[in-house]
Structure P
C-alpha cells in the first residue's frame with residue numbers, strides 16, 4: 001500500500017491558474033501565434049485545425065477566458081468526431097471539462113464513454129477518470145469504479161514500454177481511493193474492499209461505469225452511441 005499523496009503527473013496535467021505577469025504575457029504571445037497559424041490554415045485541413053484549436057482553447061483556459069475556450073474546443077470536438085479521430089475528440093472533452101461551463105460534467109461523461117469504448121491512449125483515459133475521482137465525495141462508490149476502470153484500461157492498452165510506470169501509478173490511484181473510501185491500510189483490507197465493492201470483474205464494474213455516465217450526461221449526449229458502436233474496430 002502507498003500513502004495518500006502520490007505523483008499523478010503523467011496522467012494528470014491541468015493548469016491551475018495564478019500565473020505571474022510574465023507568464024501571462026507569454027501565454028498571450030502564444031495565443032496570438034496560434035491564432036495566426038489558424039488563420040492561414042486551410043479549411044480543408046480538418047484535423048490540423050482541430051488540434052490547433054485545442055491548443056488555443058488550452059491557452060484560453062489558462063488565461064481564465066473559459067467561455068471562449070469552450071466555444072473553440074466545442075468546434076474542435078465536432079471536427080474530430082466527423083473525422084472519426086476519437087483521440088482528438090476525447091482531448092477536446094478534457095479541455096471542455098476544464099472550461100467549467102454549464103455542460104462540462106456532461107461532456108466529461110461523454111469523453112469517458114469515448115475513451116473507454118475506443119482504443120484511446122490509456123494516460124488520457126485515466127486523466128478523465130481522475131476528474132471523476134476528484135469531483136466525488138470520499139465515500140463515493142463512483143470514485144472506486146473510476147479507479148478500477150483506470151487500472152483496467154492501463155492493463156488493456158498500455159504497451160510494454162509504458163505498462164510498468166502506468167500500472168504503478170494506477171495502483172497508487174486505486175490505493176488512494178480505497179484509503180479515502182474505507183480507510184484501507186494494507187493488502188488484506190484492499191482484497192476485502194475489492195470483493196465487497198465487486199471491483200474484480202469488468203463484466204460487473206463496466207456496467208456500473210456506464211450507469212454513472214448516464215447520470216453525468218443525462219439527455220445531453222452529442223452523439224448517437226449505437227451508431228458509434230458500429231464503428232468499433234474488429
Structure Q
C-alpha cells in the first residue's frame with residue numbers, strides 16, 4: 001500500500017489498538033488477530049499492534065494499515081516503545097506499514113532522527129509517540145510522518161489528565177502535523193472531540209479491546225453502590 005493510499009485510508013478514521021492485557025486470557029496471537037477482525041467489522045480503518053507474534057498473526061488476516069510496535073525494556077533508558085533499530089527491521093519484515101516509537105526527550109538508546117531515517121530507509125512510515133508540544137515539533141521537524149499523543153501523561157513532565165490531551169492535539173495540528181490522537185479516549189464523544197481538535201485520526205485501545213479492564217470499571221462502580 002502506498003503512502004497516499006495509507007493516508008486516504010486512515011484520514012479521520014478510527015484506529016483500533018489491539019494490545020491485550022499481557023498474561024491475560026486474550027494474550028494469544030490468534031485471539032489478537034480475531035479482536036482486530038472484530039474491530040474492522042465494526043468500521044475501524046486501521047490497527048495498532050504490539051509484538052512481533054501478534055503483528056504476524058494479524059497481518060495474515062487483513063491488509064488494512066497496521067501501526068506496528070514492540071515494547072521492551074532497554075538498560076539505562078526509560079524508552080520502551082520500539083527502542084532500537086533492530087526492532088524497526090523486525091517490524092518492517094512482518095509488514096507493518098507504520099512504525100510507532102517513543103520520541104520523548106528522555107534518555108534513549110537511539111536518536112529520534114536516526115529512528116525516523118531507519119524507518120524511511122526500509123519503506124515504512126514513522127509515527128513518533130510524544131508527550132509534549134516541544135517533542136512533537138522536534139519529531140515533525142525531523143520528518144516524522146505522524147505524531148501520536150500517546151505518551152502525554154506518561155512522562156514525568158507532561159500533564160496528568162483524566163481524558164485525552166486535546167490541547168496537545170490542537171497545538172500540533174494547527175502547526176501542520178498529522179496527529180493521531182491516542183491515550184485515554186474512552187467514549188465516542190471524546191473521539192469526536194479529538195477530530196474537532198484537528199486530529200488526523202483517532203486511536204482507541206482499552207475501551208475496545210481490553211475486556212478485563214472494561215469489565216473491571218463496571219464492577220468497581222457496582223461495588224461502590226452496593227456498599
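Here mean count of other Cβ atoms within 10 Å over residues 43-50 is compared for structures P, Q. The highest value is that of Q.
For distance in nm of label points 7 Å out along Cα→Cβ at positions 19 and 139, which of P, Q scores largest? Working shown, then result.
On the way: P: 4.2; Q: 1.2.
Max of distance in nm of label points 7 Å out along Cα→Cβ at positions 19 and 139: P.
Please state which of the structures P, Q yields -12000 when helix-only ellipticity at 222 nm (-39500 (n - 2.57) for each DSSP H run of 4 or more, over all residues; to 500) is computed from it. Of the options listed, only Q reproduces it.
Assign the value 2.0, calculated as distance in nm of label points 7 Å out along Cα→Cβ at positions 123 and 171, to the correct structure from P, Q.
Numbers: P: 2.0; Q: 3.8.
Among P, Q, the structure yielding 2.0 for distance in nm of label points 7 Å out along Cα→Cβ at positions 123 and 171 is P.
Here the criterion is volume of the Cα convex hull per residue in Å³, and among P, Q the highest value is seen for P.
Given structures P, Q, which gives the highest value for distance in nm of label points 7 Å out along Cα→Cβ at positions 27 and 187? Each step should come with its number before you reach the end.
Details: P: 4.5; Q: 3.1.
Structure P comes out on top.
FYI, it's all coordinate maths here, none of it is from the lab. Every value quoted in this text rests on a predicted model; they were computed, and no experiment measured them. Cβ atoms are built from the backbone, for glycine too; each structure is taken alone.
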